[in-house]
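Following this line, the structures themselves.
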Structure 1
């Protein structure tokens, strides 16, 4: 069990608080945001403190962080908070639902893996990854850092998901493909071949649009 400070006061922070308090042995003791976004001193009945001075009240020697943020700017905002926490000396926990199915998979820190995800054998997951509910994560695959899967994605075996990717609801990824860094896979897209870096893909079969994800 660890004492946890959750970053954020949005829906994901509220969900993280619920999951951690009902489906983990961790103890949530506070929330934190940057001072400019702080409009109150409490959230969910717990202290809300400035991220800039978090070490003064909740030192990294005794507390751990969790930052379950959405995929804003292709997960780069969540990466920024993750790196800031690391620079302050904090370790991050991961939350993995007791209702997810795993097979001794290697999973990094600050991951948020919700119910009904099936992660098949010999698949590894990096740091700062969100798998929303109900995804199929195929065998012998690699999901790298700072990735966001929405819900009901089917990822076949032997796939590689590079960093900074967002995979939309009901997307399908065929076996053996690589989703290149910064790819955005739209809702219900069917990916049948490797993508290109920072590309936006939609349709069935999916095609690359003229839109770049670098500015998203």
Structure 2
């Protein structure tokens, strides 16, 4: 039975965030609201929890999991970024963009794309997501909460609990999310490539894709 925490969307209760962080440290899976849609997240260093994320989504190791970071200062540990890429990231973060970047050696092999050594990274613009990342003091491993057979992400925390209560350990309810996935930009090659059009507007970054 998953735990269910109702959090204030703008001023989340520290006590509940601390409990959620403890659950994640213990190998739990959490349904987390973000600025695009709800996401499933787990502890970055927990191999078993990462495998559970993939099983729930029914995706293989070629599906990019994303590192949710508090800010760009955390990116350098996990991705190689040149000056031009950094300027683009600065324009887009925090916000509903996911960037595919070349992974550093710090990223465990199991977290990066098996053939390309790339990793998805993003900085969410959502108070609860940011507060949980602050509480943990490190990035979270994340995937959009779209269940097998569904076309859209789950957006109702009560439905999330109902459908996943035997598979995840905690649901953070801060109300509905925009229910639109992030825009995914691949910056690992010579030119930016639009992988998925989502909530983020690539033209606002000066990109003509």
Structure 3
């Protein structure tokens, strides 16, 4: 087949590929705006750190952290969470990736935890689904049944009432911020929160382990 014919059929192939892709589930208006804001950071990386002061997180205090929008599609955004760690290979723990997905019922947050060789950690793929439409900037993810069963199996009873939160501003917004937060319904004193300056991209780090 000559070059001209290849050029002629290329648009047809592209259209066929698009037609075969499933449509992304429709979301509530506030969640659509949240998704747009989250997706606006695709490819970017930002530096941040611990913003809460719970003594249970003392080991996290003062450590550099980077959130990297490492992989994006119409239905999923993968944000690698890199934490400075002198004991980890290369001085960074790259074991964590946050996965935010569109579902038929709203938004879902999962935690992908892996070892340096790429294998999955025993405690991984836990998270939750939105139970309300939230706001254009904030979405909460209460722990789901799969995660409760996982935590019970692994003896992590303190995590049975986890609620995770993601806050994000559009990349074009002045002073844009990104935050990840953990609280627990049965423990009003529990707060883990990290914040990132999403208005000032930094060089993307190496891939998270397993990615």
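Structure data summary
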{"quantity": "Read-out relative contact order in percent (Cα under 8 Å, 6 or more apart), computed value 21, structure in 1, 2, 3", "calculated": "3"}
{"quantity": "Origin of the derived value 4.5 (distance in nm of label points 7 Å out along Cα→Cβ at positions 62 and 118; candidates 1, 2, 3)", "calculated": "1"}
{"quantity": "With Cα Rg over 2.2 N^0.38 Å derived as 1.03, matching label from 1, 2, 3", "calculated": "1"}
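Taken together, the values in this text are just the output of simple stated rules run on the coordinates, not laboratory data. Treat the numbers as computed from the prediction; the structure is a model and nothing was measured. Cβ atoms are built from the backbone, for glycine too; each structure is taken alone.
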